[in-house]
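Visitor: Pasting the structures here.
Any read-out appearing in this document is the output of simple, stated calculations on the displayed coordinates, not a laboratory observation. As the structure is a computational prediction, the values presented were derived from the model and not from experiment. Cβ atoms are built from the backbone, for glycine too; each structure is taken alone.
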Structure I
Amino acid sequence: MRGYVAAIISLTFAEDRTRLLKLFYTSSEQFGLMLLIGLPALLVLLATTFAGEDERNWANALMRFAQPLLLLSLIVDATLILWLFLEQHGAFSFGRAGIIFGWLICGWYLLNSRRWRFYRQHLANIRSTKQ
């Protein structure tokens, strides 16, 4: 969701919104790709917010597919990070190092967190109370 966070931060920068985005992305296509790659994470975030504890709704059904959606998004994001790294001819920057570190933490958490697994399965398996 880096693209969405960067977009929200750029909205608060009143003088020149695009100048702040150019610090993170060299072109508008890269920014658009980040928004597209972050879409599964945004959907899972919305599903987590709207999932019903009492009765089943669309968000509970989406939680069943949250893990594969986020893994697919992480894999595509890793491909984009690699492409950006190669485009810059391997030049090191602390921003890119932070992005890679954040990506590794997200991947590790997604694959190994028992709490995330329990929460996702709990929301996915809620039965409707309407009979």
Structure II
Amino acid sequence: MTVARRTLGAAFIAAGLAVGGYYLVFELYAGQGDADAANDIWEVLNWIIAVAVILLTLVAYAARRALPADADAWARLTASARFYGALALLLVFFNAWFADRWGGGAIPFEWIVVNTGFAILTVNAGLRLWREA
């Protein structure tokens, strides 16, 4: 179980840093005249986000359920915030992704929320999994 937690933690950290880092440099890269190649990278990253956000929600749910009955209020609050944050991220991501692929296009604010929220939540979960292992 320790190896699985470390592997999943490292994957979360890598995915969060990849999305967060590319989100920061995207405008520089796309502004150099190669916007199609810049968007192709997002197509790959969106598949990574899709898998990771589902796993993130499941991990957050499992951590919330694993709390002992006598856990203090702070532990319950943080576990619930992680779970509901991951669930909200899952819903917003799939709404934006499906709207971009098959609909009229997502609202740009949705992608801002997804990219920043994904980077923060996955790196946080990855570090927590790594420390617990």
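Visitor: Where is FRET efficiency 1/(1 + (r/R0)^6) of positions 69 and 101 (r between Cβ atoms, R0 = 25 Å, to 0.05) largest, in which of I, II? Can you show the working numbers first?
Guide: On the way: I: 0.65; II: 0.05.
Answer by largest value of FRET efficiency 1/(1 + (r/R0)^6) of positions 69 and 101 (r between Cβ atoms, R0 = 25 Å, to 0.05): I.
Visitor: Just checking, which of I, II has the largest value of distance in nm of label points 7 Å out along Cα→Cβ at positions 61 and 93? Show your work: numbers first, answer last.
Guide: On the way: I: 4.3; II: 1.4.
By distance in nm of label points 7 Å out along Cα→Cβ at positions 61 and 93, the leading structure of I, II is I.
Visitor: helix-only ellipticity at 222 nm (-39500 (n - 2.57) for each DSSP H run of 4 or more, over all residues; to 500) was computed and gave -31000; which structure, I, II, did it come from?
Guide: On the way: I: -23500; II: -31000.
Source structure: II.
Visitor: OK, next. Comparing structures I, II by distance in nm of label points 7 Å out along Cα→Cβ at positions 5 and 77, which one has the largest value? Numbers along the way, then the final one.
Guide: Values: I: 0.9; II: 2.5.
Comparing I, II, the top value of distance in nm of label points 7 Å out along Cα→Cβ at positions 5 and 77 belongs to II.
Visitor: Hey, relative contact order in percent (Cα under 8 Å, 6 or more apart) derived from one of I, II reads 48; which structure?
Guide: On the way: I: 28; II: 48.
Working through the options, I get structure II.
Visitor: Thinking only about Rg/Rh (Cα atoms, Kirkwood Rh), which of I, II has the largest value?
Guide: Numbers: I: 1.06; II: 1.03.
Answer by largest value of Rg/Rh (Cα atoms, Kirkwood Rh): I.
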